[in-house]
Structure I
Amino acid sequence: MKRSVRENTNKALFVLNPTSGVPPVNFIVSKELELRKNQLSFCKSMTKEDTGLLIKQNFNKYEVFVAAGGDGTVHTVATELVGSNKILGVLPIGSGNGFAKEFGFKMNVRSLLSDIKKADSMNIDVIEINDKLCLNVAGIGLDSFVAHSFNNLKLRGFLPYVWLTFKTFLALRPFHVNIKCDGEEIVSEKLFVLTIANTRQFGNNAYIAPEARPNDGIIDIVLIKPFPKILGSLFIIRLFTKKINKSKYVRHFKTDKEIVIETAETRFHIDGEPLEISGKVVIRIKKEVLKVLKTSGYKFASS
């Protein structure tokens, strides 16, 4: 890990993940941060552990911590800020950038510095999944299977992700789940997808939970039942037009109660990061525990 942090009178520390997204974009962003060394403080971090340590070491020096990377980088930085008065910012250079798109963050350093100068923020919820935190979306099924495969793929970017999703969809088989809400069983069936949502989208403007809001104190659960694969293109259209919940194969419910999921499938993802979870999965909402920088592009309330 490169630990050199240029300290100045700025409010924010940029934490750059040099492995996020496609290399040319990452290289350009890295160079721009270098060129703006008199305007900002930044460092590069190669691992989650180093990112956490870096933030702890500089916690009292900065008001805003900017995750320069994809959803995984955002998740890692935010985990260190939950429950504090520090503000999360994002410079999106990942493959999906779901969280960044929801809050209007763009790959524009100059605009972001302007937002940081104002330091206006909003409090949002996070979802607790066993001992893990979820900012955006988590779940089991097609998206988690893709996340596991994508993690082992050397290529990055939107097109490799689309190709891998298509390949995984063709081989997709349903899995069985039991879901209890506040102790009462509400679901026992086979699914293609189970999504736990705090915000609306996976990333790349694919809206899996169009009604989700990050500060409503509510967990959104989206269930996609097995459907004829010939309808796959229709589901894609519905995802990108915010109409996925109009399908007869989709069930969407909301709750602020504890949810318990039991399934033999262990391949989960949280904020796009693959992980294995065995046994009961307990889900709770933690209300308004994370401060997120308000951007000039924030339009969530009117969307």
Structure II
Amino acid sequence: MTTDDREIRQTLAKALTELADKDDRIVVLDADLMSCHATKCFKEAHPDRFFNVGIAEQNMIGVAAGMATMGKIPFAYSFAPFATRRCYDQIFISVAYSGLNVKIVGSEPGVAAEANGGTHMPFEDMAIMRAIPKMVCFEPTDATMMEKALPQIVNHPSAVYVRMFRKKAAKIYDETLDFKLGKAIELKDGKDVTLMASGIMVERALQAADILAEQGISAAVVNVHTWKPIDVEAVKKAAAATGAIVTCENHNVYGGLGSAVAEVVVRECPVPMQTVGINDEFGQVGKNAYLSEVYHITANDIVAAAQKTISMKK
């Protein structure tokens, strides 16, 4: 599998700038991380619509909410723990409870925070954002998906949280991609187990499927890019097709993708299920590959979970 030639952060910033050329409602607020988020191009193109609020995320969300009351579509950027956990009450009350149209971008999800360590390593961001009524929670898989999703995010009438891997990801999609927020994408069919993955875990799920194939196990792979609203029909289809599900996430298994899928499984289509993700741990300093081994979110961990889930069908 090849690495994308575009960074997700650059793709988002460029596409947002181009949309803003035609839509003067779009504004960007940045918590003093312009270089980290590649938003300089937006600032240069629309200096009157770019606001560096400093390292003051609670205030940033309050300002964004105020702009939304005036008909603007604010995109508020910071590292994921600070875009969510640090300003949670402002998001809940000033944005969501007030029914305002603010888009929140949280970067460096999970182990992608690497050298920034535990304070900057969000394993809980999607869990707390999923708990907010009406909040859409989306994690793009590569630059193409981010680019294709952006117009949908802009046009969505209420709050959206984007969990963004900043740099170059594995290239999963090409320009023919046509998808909708809230609708999972089947990447590979199978009959023995379904691997439901998001973000950087999609590549690992595909790798796991190849390893399982060598063992005579047929694994389907589904990209669940939107954690909320979860694609209920996709989960039911997976349960019916393979009778076993493994979720794969770069996030705490408590409250994350596994929880979202399990909520559907237990209500609609009970089948054996396992979760691959962070098992109730704090973050730490380390490279992505090292941390993935430490937290057991590698392709081999997915393989082991798939084998266990299949054995539970008997």
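Miscellaneous remarks
- Structure from which 2.5 was derived, distance in nm of label points 7 Å out along Cα→Cβ at positions 14 and 102, options I, II: I
- Structure (I, II) behind the derived value 18.5 of mean count of other Cβ atoms within 10 Å over residues 30-37: II
- In terms of relative contact order in percent (Cα under 8 Å, 6 or more apart), the structure with the greatest value among I, II is I.
- Comparing distance in nm of label points 7 Å out along Cα→Cβ at positions 270 and 286 across structures I, II, the highest figure comes from II.
- Structure from which 2.2 was derived, distance in nm of label points 7 Å out along Cα→Cβ at positions 86 and 198, options I, II: II
- When helix-only ellipticity at 222 nm (-39500 (n - 2.57) for each DSSP H run of 4 or more, over all residues; to 500) is computed for each of I, II, the one that comes out at -8000 is I.
- Value 0.5, calculated as distance in nm of label points 7 Å out along Cα→Cβ at positions 174 and 190, assigned to which of I, II: I
Coordinate-derived values only; no laboratory data. Here the structure is a predicted model, which is why all the values come from computation and not from measurement. Cβ atoms are built from the backbone, for glycine too; each structure is taken alone.
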